[in-house]
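*Asks:* Given below, in the form of structure tokens, are the structures.
Throughout, read-outs are computed from the coordinates displayed, never taken from laboratory work. Not measured: the values here are computed from a predicted model. Cβ atoms are built from the backbone, for glycine too; each structure is taken alone.
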Structure I
Amino acid sequence: MNKLIDIFSKYQAYFLGLAIFLCLSAVSFTATGEDITLVLQDFPVIMMFLVTLGIFLGFIYISIDKKKIKELSKEIAGHSNDINIEGNDLLKELTTRQTEVYDLIMEGKSNKEIMSLLFIEQSTLKSHINQIYKKLEVSNRRELKSK
């Protein structure tokens, strides 16, 4: 089942659209004057097949999402285990905003990118960075990233 989901994940975006289209096609109707009739009312087997196929494609879409979420959860858990304990104690001393700046620095963002993401001025960012360096006992980004 996992191999099938891996193959289908390339086309996941199409599954939901196709599922909706099939279900709506099965219950499509025509209106003539005062009469409203189902287009496929004389073919109930085809209607049921279209709805069943639509539901099946919806389940495939959901299964792919579940697998992606599970993989991302494992990846996140793995990254959180990589944090060294000594650095973790020092990180607790950072304020919320300093932690945001620290995370963006660790992601490799430039000062300009950080300023635009956090909507802060350059002087404010430099102040946060200097406080981070002081609290984590480093003198530059290279040391910060290696710590």
Structure II
Amino acid sequence: MNTKKTGYTLGVAGTSLVLLWIGILKFTPSEALGIMPYVEHSFLMSWMYAIGGVRQVSDFIGIFEITTAILLIASFWSNRAGLIGGYLAAIIFLTTLSFLLTTPGIWKTMDGVPVTDFFVLKDIGFLAVALQVIANKRVFAKANKEIMLYN
């Protein structure tokens, strides 16, 4: 078994599944209200509430996440889709990780140990997968471009 290929495939598929699931959840009223404290304090996202309401912003984020999941899955067949999906995923996970700096009360102390909302912290691993997809697809794109130049 090629553990490198299997690990990559599992990482991309798992990241896609989570993005798809969370993206679908964004269309629910509970999730729209649940993400509001994060979005409204984010220097990257708070402007969205000036354009749309709580549900519209959540729906837009859901569409962005679902689209990214589809592109990541398509990356198994298309380098271009993978490159776009990788960059979109990196944007999502960097933005989510920025909540650790912008959301009031996100850091707490439990028995003297700092803790946070771990659903945000898990995006470090997903960011790593996004960066792997970008690197992988850039290598293929470069190789294909060189092949096309010589043919």
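*Asks:* For structures I, II, which has the highest computed value of distance in nm of label points 7 Å out along Cα→Cβ at positions 39 and 135? Let's see the in-between values first.
*Replies:* Working: I: 6.1; II: 3.3.
Once distance in nm of label points 7 Å out along Cα→Cβ at positions 39 and 135 is tallied for I, II, the winner is I.
*Asks:* Which one of I, II has relative contact order in percent (Cα under 8 Å, 6 or more apart), as calculated from the coordinates, equal to 25? Show your work: numbers first, answer last.
*Replies:* Values: I: 18; II: 25.
The value was obtained from structure II.
*Asks:* Ranked by distance in nm of label points 7 Å out along Cα→Cβ at positions 23 and 55, which of I, II sits at the highest value?
*Replies:* Comparing I, II, the top value of distance in nm of label points 7 Å out along Cα→Cβ at positions 23 and 55 belongs to II.
*Asks:* If helix-only ellipticity at 222 nm (-39500 (n - 2.57) for each DSSP H run of 4 or more, over all residues; to 500) is calculated from each of I, II, which structure is the one that comes out at -25500?
*Replies:* Numbers: I: -23000; II: -25500.
Computing helix-only ellipticity at 222 nm (-39500 (n - 2.57) for each DSSP H run of 4 or more, over all residues; to 500) on every structure in I, II gives -25500 only for II.
*Asks:* Tell me which of I, II gives 16.4 when you compute mean count of other Cβ atoms within 10 Å over residues 15-22.
*Replies:* On the way: I: 16.4; II: 19.5.
Attributed to the structure labelled I.
*Asks:* Out of I, II, which structure matches 1.44 when Cα Rg over 2.2 N^0.38 Å, for residues 63-118 alone is calculated? List each step's numbers first, then the result.
*Replies:* Working: I: 1.44; II: 1.57.
For Cα Rg over 2.2 N^0.38 Å, for residues 63-118 alone, the value 1.44 is produced by structure I.
*Asks:* Still on this structure, please answer the following. When log10 I(q)/I(0) by the Debye sum over Cα atoms at q = 0.09, 0.15 Å⁻¹ is calculated, the result is -0.58, -0.85; to which of the structures I, II does this value belong? Could you put the intermediate results ahead of the total?
*Replies:* Numbers: I: -0.58, -0.85; II: -0.34, -0.83.
Considering all the candidates, the number was obtained from I.
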